[in-house]
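Listed after this line are the structures, all set down as structure tokens.
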Structure P
């Protein structure tokens, strides 16, 4: 796609934070290198810290260190950044912010285009949006778009309250809720695999698919996020957003067109088709876990900011049921966890084995694997004749994997999504209807777990460096299935 320059002022609330330095500033720099941002852009970083512009420029240059050997280019990029010490609760600070924004709008000929990036605690979202409107920071020409980070609430009620606060200032089409998994190359490939190939298009239903497995395993622990993780857990941190978004792409019906409106409509229908479990069904279909110590790693309860008797789950596995014509009876198995054997994100679509009298061997299922991370690609496990005399059957993998050159050309998720927001493209962002249905599904699980009153010795129940608790394997075994990915 041609690199058409985008003109905009970014106002980064939480501009000194870890997310901004690790993800947002490198993403903006990559857009700068590719020509999507040139001379007509500016960034205001805001936070409580009393930084100067010069010190802020040092932070920016450090954040993009390793992305360029051109010192002049790095300094030219950083020169577009301005810092304002800001208390989001202080109305007077918004007047200072407005004055700076108008000055930069004129200096860089930004035509009133503004993106407000809320990279801070959601409890401030309503306050910020209210002040942006009441203090006249929103422009009456160009566009005003807001990007919000997760967590978007901690249940349906809080998510709705948060959405209602934002909606007082920004209409739905100007709200961009970031889920960085939707910016990943192979997640974006799911629809092309399904609908651009007649073979898969014809077979993507309960007549041919035995089950679908989604694995998001992480080798790291909670690291510096322990304080947040204690209030969230794996269910809210990973299932409500990343996993359910992948589930919708795998189970949605074909859209009328490849447009944001048509795809969102089908994603919402897919979420509405998920069976919401009763407490008894939750117990039968969901497993939770917490990692314990290994020889080289400490237990979750020994992490900083974690209670010694914490019952927060660091692992979730579940069986989802989709009540629509194409997927009724097809179990969707999901799992995600910290301190697992490997870091990997993948989808395994297991096809039914057709009855045959031709071969004596017990044939294995055909399996389509979509590798999202760390080695993006797609492969198909097929039954093939073993080379040589005789007619023995063995499995073979036929696949495609991105080359190093292709990987270098693929935009990082945040880079892709920020460009989408600049262009006003909502396709790769979650809409409120999607979030509302996902929270309702999730709340039923959380409420059932909260009512269980686990004993302190229920956790830990898996060791660091494994693929989770044994109960996750039994979840599939009782259906006669097994996890295709063993780590």
Structure Q
């Protein structure tokens, strides 16, 4: 009899109790909500349970579906620097404090994006006489309008009962956060004057494949090129749980691992697949995606599985550059941001973040800034010279050190490149060599050691290129 009563008590309790309203980890105190877009708030509760959400004068109600899932969509809001609370009520009540409305970006990739502010602060100072050096940023970062969220690799799919994933960008939370991501946010916040939220999801040493969902390889290229994905673990555990949290776009710094695998065109298509799949996951095919050219490094000295040469890195740069053909993308150049090509994790992450921010400032926020260094547009052969024209040089070109330009080469019909003399003429460069009487093609910066001297007057280095670039020609953007 006692056993029967015990069972009956358990059954009655199961009928009378309700599952509490639970929020995904990305929703929490201190978060930034994306301005001027519908904002989805979602979670779980008991099937059929009534859930209400109140924020910034909006009050919405819904019911959890048969699986216990619910969501509401807040109407677009203007940026707000005034901290506000959000109340989510069902069988329990959750109050999220100190919420702002502004711009939200996701930064992702491998170790050079994961590179923390703590590591940034340990670097030897490049100029100890400079006040407010970026090296010291961690000591003085106290801007309450910059908020950061570090994706938990193992537990992102699990809710946080304390809702404490978001933090003001300072102290211990900032120590372990992405330095490129933080400096990107700092540049945006200073130029836009609105709150900026930065979400970091990066894993050292990761290839691109685990960041791509398995069903994303849909272009014609993958009908003949079979991808060994090695799983989709990072997408599933670190990217998928973030949607449909409202974001403005993505920044990406990855490629070293795939460069070590001697990839070229296949990387272009993989990066396109990643971009398209992430945009599809957020149901917005126009989300901006800006990325970093991997830095100079002596890949030719590698003794790994794949035979690499001095052309491995320049060819990989071509593969990265080809993806700029995908709409709403842009790449920054890093050929000058090294101390030595022997370091796979070069310094100057603050400049990486600042340069990445120029793309959205120019394109998405319509500020009068130049988004990148000079980009090869076309070449024209005139007698025994090649005239090279550039984009992204609105005020002209310059030799960074005031000396003769370096790392220009031209080739004749035989395809053999020879060092060449290069002279700036406004927004063009005239290239010639006594060794090539009838030039056909030209290339620049074809050097894994970087440090070429052609810049635009805005202070950004020119992107390496070769006019007979087969990668850009072969890469066909998938129709979407």
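A value of 11.9 for mean count of other Cβ atoms within 10 Å over residues 69-76, calculated from one of P, Q, originates in structure P. Work out the source of 3.6 here, i.e. which of P, Q gives that when distance in nm of label points 7 Å out along Cα→Cβ at positions 133 and 165 is computed. The read-out was computed on structure Q. Figure out for me which of the structures P, Q the number -10000 belongs to, where helix-only ellipticity at 222 nm (-39500 (n - 2.57) for each DSSP H run of 4 or more, over all residues; to 500) was derived from the coordinates. This figure was derived from P. Looking across P, Q, the calculation of Rg and Dmax of the Cα atoms in Å that yields 24.1, 84 traces back to P. Source structure of the calculated read-out (FRET efficiency 1/(1 + (r/R0)^6) of positions 77 and 413 (r between Cβ atoms, R0 = 41 Å, to 0.05), 0.10) within P, Q: Q. Look at FRET efficiency 1/(1 + (r/R0)^6) of positions 421 and 445 (r between Cβ atoms, R0 = 30 Å, to 0.05) for each of P, Q: the largest one is in Q. Using relative contact order in percent (Cα under 8 Å, 6 or more apart) as the calculated read-out, with 12 as its value, let me know the right label among P, Q. For relative contact order in percent (Cα under 8 Å, 6 or more apart), the value 12 is produced by structure Q.
Computed from the coordinates by the stated procedures, all read-outs in this text should not be read as laboratory data. Computed from a prediction, not measured in an experiment: that's the story for all the values here. Cβ atoms are built from the backbone, for glycine too; each structure is taken alone.
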